[in-house]
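Chemist: Heads up, there are several structures right after this.
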Structure P
Amino acid sequence: MQRDIAALAAREFDLIVIGGGIFGAATAWDAAERGLSVALLEQADFGHAASAHCFKMVHGGIRYLQHADLVRLRQSNLERRTLLRIAPHLVRPLPIFIPTYGHGREGKELLAAGLAVYDLLTLDRNRGLVDPARHIPPSRTLSRREALARFPDLACEDLSGGALFYDGQMRNPGRFVLAFVLSAAARGTQVANYTEVTSLLRSGERVVGVGARDVLSGAEFEVRGRVVVNATGGWAPRQFARWSGRALEPAPVFSRDAYFVLRRPWPNECALAVAGATRDPDAFVSRSARHLFLVPWRGCTLVGVWHAVYEGDPAAACLREEDLRSFLEEINGAYPALGARFEDIASTHAGLVLFGDNQPGTVHLSYGKRSRFVDHAKSDGLDGLLTLIGVRFTTARLEAEKAVNCVFRKLARPVPPCRTAATPLFGGDIPVFADFLRGGREERPAAVTPEIWENLLEIYGSRYRDVLALCQQDAALSATLPGSAVLRAEVLHAARCEMAQTLSDVVLRRSELGAEGLPEPKALEVAADILAAELGWGEARRRREIEAVSAEPTLCLPLAGVGVSSSATAVSGGAESVAGSTTSLPREGTS
């Protein structure tokens, strides 16, 4: 995957997709898979904001049962199954335990009845999944004794047992987004990160392309396209207003969703759902409070999710120390055995998702119900422009399918069948994952430990040989970066084959160097050396790149009073959120 600005300006495309998060990437992949010529433009890096920093859950829709929303439940179940099939290296089942108390709304009887209905509605949850390790087991209830065997700290007089159900967990959302982008590029999509769309090109009231700026060089150019999809998420309303001079109506409401990572392992294979401080006002049948989740992930513990209505600059949707301390107080109150301290937090995540309609000051907030899709020919008289604002990572592929169907109708072409539900993502051509791991172990370089090699297989899937080839060309690249499990070859591969333009791209989205917090200074130095040699950075640029990662909000705890939080009341609940920040880049030649 190569960044070629000249190729973007040299032709007219059937479709221009603006926004390289999961919804834009999925749209580009589907369109290219169905034979359209596609350009994918992203103003920063792919997945830099919402998608690549989600709470790492792939939902089967169990929460929608409370809302009697069977359509969303079925869609989520089918899309979870799809992601387990097309990206088995990046998604796996996750057991989740919910304790029960007494015999009322918090009791086992009501929860067992709900789970039985859910299992019935998702009987096809494993249909077509060849790999038994990727199957979602049926839910089941646990006795008080079984519950205490798993979580002894839940001991109390009212504990009656609990329920165990399964959802999916992503290993690495950043690489998940990248897999969609790489899949699109492999089908011929012209892809470019750090490419800002500055205007819409029009012929009368028809959109015929976009004006763009190369953020790296400052060069301005035009990209011609017959249909344009605005898939910029939390930026979409502002971008539409900037390009058209009109407001997106009705105005979308966004939530600043937030969670954090504790630098300590969760001592259980099961995630734990505990009662937060708020309830769901839209549920027909509900327990007394929304859940917060404590989730095992790569030797750490994920804690979240909190929500707050947000009306500020999307790029400024970050957390302050007072936010984090409030979150800690709530989760420690809900599960005192956690005993989490501010100093235990390894990284923080906050960003925007489409939310429900809520009045200012509302405590028990309404979640977003549906993704937003706008045909501006109908709403604004701008033919050729579509806006897609998604709600959940899990259903991005499905929402992209609907958008691409509309694109074909705009092009006055027959709508061919969508194939992305059955086509493995880049690196996902793996029928049975255990067999794949066994075969891949035979190719492990002697200098790489078995644990690190298995990590590589799980991250890159069937494309691991792309990294292996670099290790074979230069044995020094088989060494890991200091204090990490990331091979030096991964850094070079990110720059050479995955369009990484900055050190932050590598640390946060291409590798797992920043997965557990800020890397060791020496690791950043070595990674920056590799990138400088490959990308031609001077010493000043190299130093700025290291400083940018060291100041990255996701990896560094905020200081008191620092950050923007323009919202009403933060609330708990849910299990799929977003995060991210944008790093300013110098123009090439200024190092």
Structure Q
Amino acid sequence: MRRILSLLFWAVLLGSCAAVKNLPSASEVAVTTTLDLESVNGDRVRVDLNPGAFDRDTVRFFIPKTVPGTYSIDDYGQFIEQLEAFDYKGNPLPVFREDVNSWVIPQATSLDRIAYYVNDSYDSEGEGSNDVFSPAGTNILEGTHFMLNMHGFVGYFEGYTETPYEITLITPENLKPYTSLTPMSSDPGGFAFRAGRYFEVIDNPIQVTAQQGASIELDDITVNLSVYSPTGAYKAEDLKAFIERMMRAQKAFLGEIDGTRQYTILLYLSGLEEDAGGFGALEHHTSTVVVLPEILPADQLEKTMIDVVSHEFFHILTPLNVHSEEIQYFDYNDPKMSQHLWMYEGATEYFANLFQIQQGLIDEDDFYSRIAEKIEFAQAYDDRMSFTEMSRGVLEEPYASNYANVYQKGALINMALDIRLRQLSGGAMGVLDLMKTLSAKYDKDSPFRDSDLFDEIEALTYPEIREFFETHVIGTTPIDYGAVLSEVGVSMEGREMPCSFFLNGEIPFIDANPSDGSIFVREGILLNTSMQALGLQGGDVLTRLNGKEVNLQTIGGIFGETFSWTAETPVVLTVLREGEEYLLEGVAGTPTVHQKGIAPMETATAEQVRLRQAWLKG
């Protein structure tokens, strides 16, 4: 009888609490969030989200329109279905969808929780919606694999982005999550994590898989590696050796810069039948998501991982630590962009190449080839576009289509800046030294004012450096790379360089039309010898390749297959050219592309050689 009375007492008490709203406010308690990965419904994951009590009549709920590091409008709300709201008695409340990424709940004082279903973006690539770059996307493969970029699953209430979150994953017993999120509990079938604010939620992706991960101890940093390989061709343990070698070299390059105690690498290898096709990576403070084709040979996978993951890890310098207020106070649904992509992406890409020559991972010829490649590829973009103007307007045209130049001209801006700093300082100071000085002042919680950075850099360096920015970064004057390189006794010359059938280094010869999912040959660039031999032209739309339909959904697998082609592999292509269909036949050949080459001058002076050594050896 005592037990029955006790239960009755608590039922009455809880009911009265709900009636008078004597509940913790939404700003006082964590938003408890549950992702049910065990009971997948129609290839969708159910999410339940429970805030505290609201003291306002109306509240808005958002799924991000964009997130830091993507520089694109992705509309993650497009993957949300059947969003419902419930009061404290479990009764439904009215909800109105305001636009693709926001919902209005008018009876917010009665709101107990919301629930909705999430579709994955990998399955939606090429369907005419805003395609999401795969490393920023989501995957739902019931019972086998989940890529949880959390901005695609978990939203926020207007005005409550600084509220903590507690996230529970209900998982099949054979699956385990890998993430840098702070764990609260871990049991077979259920894992819980805590995030201090909404940014920490989206800054910590989770890969859930049955495939065993691996850990690497690098002095004071633990690196956790999770690999999903659909055929089991690669395991995390297989990749440990070169990841360790790479990251030890990065730590030596960075020196005293202390970025993190933990770093997580989440690698998704896309199979031939998989949907992920946007290969690359996305940075986070203590982790990165990498998506690559599984068909890559081991040596090519190693090289690509070193180039891609090192780039993402160097983001701990910028923008993850040194960044402006636009990034610190990022508005996920009405973003204001910073003007400093030349630094956020350009300096990072430059360091991802410079550290390899400085730490002995590549030789000088390889480094020069990389620089020559970037000079060549940068010509495919508008060389007279202000880099700061492009950065501020990167979400819209004509700037959006020039964004990828941050990995080409952005890196070259930093190379030129590095050499100019070495000149002015007698070899003592370079771009890395500048970034170290800036990182001593700014960190992940202390941003700079966007309009002040060039003034600050001038104060730390020389008036000539401000002139460089005014002319070539703020201004529209192209950089004379030949003149820059001659200062360190290096000359430019032309030569034939090997490449893949559809890819030259990291730059593809083909692109996609997101409106209809078609694949076309890029215009305005020099095609490789194999493409020329087949008769391909810029603007050709590829419709079939060796019997397979070519579109945005299939190109990932087709792209991967080309890496295993030999010179004798038959190639049968159907293309559309100005409305007419053409059949092109031949063999893959050994594709090469004519590029500017770079080599040391035989007549270099002792001073030029000394500056070159300071540049390449630090």
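FYI, it's all coordinate maths here, none of it is from the lab. As the structure is a prediction and not an experimental result, all values here were calculated from the model. Cβ atoms are built from the backbone, for glycine too; each structure is taken alone.
Chemist: Taking distance in nm of label points 7 Å out along Cα→Cβ at positions 182 and 542 for each of P, Q, which is largest? Write out the running numbers ahead of the final one.
Modeler: Numbers: P: 2.7; Q: 4.7.
By distance in nm of label points 7 Å out along Cα→Cβ at positions 182 and 542, the leading structure of P, Q is Q.
Chemist: Quick check for you: by FRET efficiency 1/(1 + (r/R0)^6) of positions 438 and 526 (r between Cβ atoms, R0 = 30 Å, to 0.05), which of P, Q is greatest? Could the numbers behind the result be given before it?
Modeler: Details: P: 0.40; Q: 0.20.
With respect to FRET efficiency 1/(1 + (r/R0)^6) of positions 438 and 526 (r between Cβ atoms, R0 = 30 Å, to 0.05), the highest-scoring structure among P, Q is P.
Chemist: Looking at structures P, Q, which one was distance in nm of label points 7 Å out along Cα→Cβ at positions 46 and 70 calculated from, given that it came out as 2.6?
Modeler: Values: P: 3.9; Q: 2.6.
Value 2.6 for distance in nm of label points 7 Å out along Cα→Cβ at positions 46 and 70 corresponds to Q out of P, Q.
Chemist: So volume of the Cα convex hull per residue in Å³, computed for just one structure, reads 165; which one of P, Q is that? It would help to have the intermediate numbers written out before the result.
Modeler: Numbers: P: 145; Q: 165.
Attributed to the structure labelled Q.
Chemist: Which one of P, Q has relative contact order in percent (Cα under 8 Å, 6 or more apart), as calculated from the coordinates, equal to 22? Could the numbers behind the result be given before it?
Modeler: Values: P: 22; Q: 11.
Of the structures listed, the value fits P.
Chemist: Something else about it: When FRET efficiency 1/(1 + (r/R0)^6) of positions 62 and 270 (r between Cβ atoms, R0 = 30 Å, to 0.05) is calculated, the result is 0.50; to which of the structures P, Q does this value belong? Mind dumping the intermediate values first?
Modeler: Details: P: 1.00; Q: 0.50.
Comparing all candidates, it corresponds to Q.
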